[in-house]
Each structure stands twice: as structure tokens, then as C-alpha cells.
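Each in C-alpha cells, the structures are laid out below.
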Structure I
Amino acid sequence: MNGIVLEGRRLGHSYGPTRVLDDVDVTIRAGEIVAVMGPSGSGKSTLLHLLAGLLKPDVGEVWLAGQRFDTLGERKRSERRLKELGFVFQFGDLVPELTVEENVELPLRLLGTRPAQARARAHEMLDRLGVVEHAAKRLSEVSGGQAQRAAVARALVHTPPVILADEPTGSLDTTTGELVLEAFVDAARDQGTAVVLVTHELRVASWAGRDILLRDGRVVGGSAAGDLTGASAGSVSA
């Protein structure tokens, strides 16, 4: 069994009087793809933000690579997020003042990678996602789908141990969405990256090795862990 890279223990969180997560346990292992599913308002995105250290749980614990994560100060959490996590938010959240290429380079540059190496790696990832021809454009000059693929490239560019993706294919057509999902499967298989996908689409969840089902802030079901070894892209079933 692959080692645990990310874990939420008895997580609970409220927004004012509204309890959105209650006693949630999540364990994510290296090299697996996990789909987090549930109806709107079930707590999917809140869970992702807690695991990412963007929110602090009201109760419970978050562990990243065997170390307590949620109790760190903001600076330490930011440093660990940069090194160990990659993010794909529903609407990309790229920096509009930067070009597509500069956005993808950003994690590498912040980690101290030399500019030429960062540029070459960014081009590699943009090419894999089919948008390298838009590298020099600003976000106002590309479509929403192209920007979302750039956001995926940014999440993958520094080969983090964990990718957290919130509805990563929501703005993409089926063919382009499959290109993104193939990139996640490749990262899981080739680099041992763990991928956590928040989605409401069964088609997207079918690419995961297992799923976690949330309802009313609680885990109410899910499938057993899958094994990605030797699986072809798109063949990992939930």
C-alpha cells in the first residue's frame, strides 16, 4: 500500500451557525486519484480548502506528508503549499497581469528555479495540455477553456506530491476535459502524485481509483482504493 501523503482527521467546519462539515475522515495515498462527490452544498469545496490549509478546521486535524499542517502559522503553511501542493480551482485563478507562460512558470520561479529552466518546463507542460501556442498571450486574449488548461499546467509544473482540483473540467468540452484528466493520470502513475478531484460529474469521477461521497457535511459512502499500476489513461474506474 502506498504511503499516506494527506490526511484529514475528524474534520469539522462551520460558516456562522451553519455546519458544513462534521466529523469527516479522509486519507489520501501517493499515486492515487480520489474523486470527492456529492450534491451542491455537501461540503466538497470546504473539505478541499481545509486539506489545502486555506481554511483552518474548527475541529479536527490535517496532516501533510506525516506532519501536522493545520496548526502551522500562515507563513509556514504557505511555504508548504508552494512546495508540496498544486491547485486547480474551478475558474483557474490565474494572475491576469501575467502571460499564460508566466503564470505556469510562477511556482518554479518562487521555488528558485532558474528562469531558463522554468520557461522550458512551462513550455513542456503547456504543450502537453495543448495550449503552448498561447504561451505569450495574456489572459484577456485566451478563452476560459484555454486558461483552465494553463491552470492545470501550473498545478503540475513543479511535480508536487499532491494535486487538489475543484471541478477542473467544469469549463471544458469533453475532449479537452479528457486531455486534462489524462495529465492527472500520467502524474499519478509516473510521478506518484496524489490527485484529489472535487466533481459532480460521474464521467470525471470514473477516472479516479476510488471516490468519497459527501452529503450534508458527512461522508456517507465511497468505493475501495483502486490500483493505478499498469492502467491506461481513462481506464481507472470508480
Structure II
Amino acid sequence: MALKKGDFIRLNYTGKMEDGKVFDTTEEEVAKAENVYTPQGLYGGDVIVIGYGHTIPGLDKELEGKDVGAEGEVTIGPEDAFGMPREDLIQSVSTSKFKDGKAQVGMVIEQDGRQGVVTKVIGRRATIDFNSPLAGKSVTYSYKIEASLDTPEEKIKGLFALYTGVQDADVKVSGDVAEIEIPTGITFNQRWLFMKGKLANEVLENTDLKEIRYVETVKKAEKEEKAE
């Protein structure tokens, strides 16, 4: 059956720059061979919702209408890849906004769910570029649609991993209500605070669920018994 907007799929892909250099991949062995491996990375395929901006527009368009198991390669121009460089994504801020007031060229920061790179520091002002390093460039993706996710549990776990990096989330579905156990470690994560509403909306729009509950459990620490 042809895939359409709102379908949840598991996608393996490798993205290359114009010179053939790999900049992103879901294949662990490829990542290691191309020196882009990170121990914190998720490998084995990303779960995405077609048409919801989980990948670049050109690849999103390529996937719609395909069948599970389809694979191919597509070259995508800047407009449908990472966009053209934008002046409004280059900001000048006071160095007082940095930890200990120290800003260095090349420093990567995250703000409102966006990543930026410090490109210039003059006196007490730092210039941060929030444009993608691939802005203005064409890219090529090879891909394979590994599977379609059908159950609400699969869909929630997949998106939770995509947004948080936490795999095998504890998800319970009863009727039209889903409960997601939130690991204590991400409770105050800025990215999670920004993304949790987005995750819930995408699940509710594309399943029969009517309610998403985030559950955070705090347990009393056990006291160590003193040896007599």
C-alpha cells in the first residue's frame, strides 16, 4: 500500500554532501567507516511521520507514495534540503549570556530547540549563526523504508526515541488513552520541554487515541542500613 502523509515509518538513510562526504546516517557501520559515529547516536533506522517535517522536505516528498521496502537515491537542491542561508538566523548577543561570560568561536549552543555556532567574538559581543552548516548546498540521500508502524505503542516509542534519544520508552495504552513514563533525567531538558507538546499532537492527529498522559515518578531513596 502506498505511503501517505501521517504514516509512521522506520527509515534507514545516508546523507552525502556534493563532494560525496557522509554527513548523516542511520547505519552504524557506515557512520564508523566515515568517521561520523557518535556513541550517543541512534542507529538502525529513525521513526518518522511522513509529511511532518521529521526529515528535509525533498526526502519527505520522495517517500510519499512509496511502498514499504522501497529503496532508492535522490539528489535534493538547497531549497528542499537545508534551505538557503538567512541573515535573520545570524544573531549578535552579549557574552554575558554564556556560562562564565566566555564565548569561543566554534562553540555550539542550543536555544529554543535550535542549534547555533559561534562564528565571531569581538569584545563583549558574540555572533551566533543558527543556519544549518549545509544551508545553500545540494545533498544526496540513499534510503530504504524498512517498516510501517501500526500500533499506538510502536508509534509513540518511535517518536519518543526520535525526540529524546531514549529508546524503549515505557508506554501503556488503555482504550483511547496512552501513558508515557518520563525518565527523570530528561524532565528539565530544554529540548524535551519544547518537543513534548509536538510529540503528543502528532500522535493524537494520526491515531485513534484521544489523550496522552506524561507520567513522572519520583521514588523515595532507600536508606542504607548501618552495620552494627
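Readers should treat all values here as calculations from the given coordinates under stated rules, not as data from a laboratory. Computed from a predicted model, the values in this text were never measured in an experiment. Cβ atoms are built from the backbone, for glycine too; each structure is taken alone.
Taking Cα Rg over 2.2 N^0.38 Å as the quantity of interest, name the structure among I, II where it is greatest. It would help to have the intermediate numbers written out before the result.
Details: I: 0.97; II: 1.19.
Ranking I, II on Cα Rg over 2.2 N^0.38 Å, first place is II.
Taking relative contact order in percent (Cα under 8 Å, 6 or more apart) as the criterion, which structure among I, II has the greatest value? Numbers along the way, then the final one.
Working: I: 28; II: 21.
Max of relative contact order in percent (Cα under 8 Å, 6 or more apart): I.
Which structure, out of I, II, was helix-only ellipticity at 222 nm (-39500 (n - 2.57) for each DSSP H run of 4 or more, over all residues; to 500) derived from, given a value of -10000? Let's see the in-between values first.
Details: I: -10000; II: -5500.
Source structure for this number: I.
Match the computed value 2.3 of distance in nm of label points 7 Å out along Cα→Cβ at positions 29 and 181 to one of the structures I, II, and report its label.
Values: I: 2.3; II: 3.5.
Label of the source structure: I.
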